[in-house]
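Asker: In structure tokens below, several structures.
Since every read-out is calculated from the coordinates, none of them should be taken as a lab result. Keep in mind that this is a model prediction, so the values were computed, not measured. Cβ atoms are built from the backbone, for glycine too; each structure is taken alone.
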Structure 1
Amino acid sequence: MTRIADFGVTFADIGGFEAMINIPELSWRSFDHPSDVVSVGEKVDAEILGVELLPERVSLSLKALHEDPMRLLTGQIGRTVVGPVTKLLPLGVLVRVEEAANGFEGLVHMSELREGQLDGTDIAVRVGDLLPVRILDVDPTRRRIVLSHRQAVAEA
């Protein structure tokens with residue numbers, strides 16, 4: 001990697017020519033800044049997505065060389081996992097469903113939180129709480145995971 005631009009593109013030297021990697025092509029997982037995925041001076045493998053002669057531009061992808069890890073989660077439907085609550089939303093909570101710190105987040109709708117965790121419109125769980133959840137659905141195309149806390153605790 002030769003540089004990371006603030007406008008959302010990273011650049012890599014490919015034999016004396018500087019090619020670009022747009023943010024969506026860096027990783028399958030979400031991240032805050034390109035430097036969370038790559039660093040200047042790092043050697044990376046990438047797939048060439050396209051070449052434009054005018055202007056001279058080569059587009060690369062890091063994620064094209066790797067299978068979408070969310071697709072692997074489709075085989076986990078019905079499984080119960082424990083993950084941290086990462087965000088409170090008006091319609092429920094987001095829970096990270098993979099062990100890795102940069103795992104995928106899924107939604108536990110308010111109706112799928114265990115009774116006693118709803119107090120009017122307030123949620124009794126907090127960001128950082130570990131919550132057992134059952135994976136109900138995984139949609140890799142729409143990048144959505146549906147979870148249930150109620151069903152996870154019912155089976156225990």
Structure 2
Amino acid sequence: MIWKSFKKIDIENTVLDYVVNQISNCRKLEKIVIATTELFEDNVIEEFCKKKEISCFRGSENDVLDRHYQCAKKYSFDPIVRVTSDNPLVDPEIIDLAVEKYEKGGFDMVTTCNKRSFPYGISVEVFSFDALKKSWNNAVLYSEREHVILYIQNKKIILKYII
């Protein structure tokens with residue numbers, strides 16, 4: 001099975017290659033970590049990370065919120081900048097803009113996703129570790145465990161900013 005992240009975009013590069021290349025051009029990011037599942041079939045993602053000298057975190061398949069929380073905790077990320085691996089058009093300037101808005105605005109979350117402000121494929125979320133921890137501690141619905149920021153959006157318990 002070939003994951004959509006490993007579909008070729010051109011002769012040499014996959015979707016994941018493009019995502020990593022784009023993120024690598026961000027001025028505001030210090031470290032890239034790819035968070036994937038512990039499933040055997042995701043060993044290919046870990047191998048990709050080793051080859052590219054990128055950190056890889058492996059966690060729950062279905063509890064994506066837990067995977068992100070455990071990853072952020074392990075690497076002491078605060079804030080967390082989340083970009084999904086199937087968005088090859090992610091723009092480093094938009095990521096940097098989201099991080100800058102987060103840093104200057106006193107927000108718990110900055111997103112391009114809540115109200116679509118950019119086309120699909122350019123999504124980025126920046127949120128505090130505290131907001132992630134609140135979600136991790138309180139989210140009980142399967143949908144809130146499967147989608148990392150859904151609890152934050154549903155409960156509207158924290159201040160959000162949409163760029």
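Asker: Comparing structures 1, 2 by distance in nm of label points 7 Å out along Cα→Cβ at positions 47 and 63, which one has the largest value?
Answerer: 2
Asker: Ok, one more. Say we calculate relative contact order in percent (Cα under 8 Å, 6 or more apart) for every structure; which of 1, 2 gives the highest result?
Answerer: Evaluating relative contact order in percent (Cα under 8 Å, 6 or more apart) on every structure, the highest lands on 2.
Asker: OK, next. Given 19.7, 62 as the derived value for Rg and Dmax of the Cα atoms in Å, which of the supplied structures 1, 2 does it correspond to?
Answerer: Of the structures listed, the value fits 1.
Asker: Kindly point out which one of 1, 2 the value 0.40 was derived from, the read-out being FRET efficiency 1/(1 + (r/R0)^6) of positions 15 and 135 (r between Cβ atoms, R0 = 25 Å, to 0.05).
Answerer: 2
Asker: Given that helix-only ellipticity at 222 nm (-39500 (n - 2.57) for each DSSP H run of 4 or more, over all residues; to 500), derived from a single structure, equals -12000, which label among 1, 2 identifies that structure?
Answerer: Working through the options, I get structure 2.
Asker: If you don't mind, another one. Assuming 3, 13, 23, 26, 22, 10, 3, 0 is P(r) over Cα pairs in 5 Å bins from 0, in percent, for residues 7-94 alone as calculated from a single structure, say which of 1, 2 it is.
Answerer: 2
Asker: From which structure (1, 2) was distance in nm of label points 7 Å out along Cα→Cβ at positions 71 and 111 calculated, if the value obtained is 1.7?
Answerer: 2
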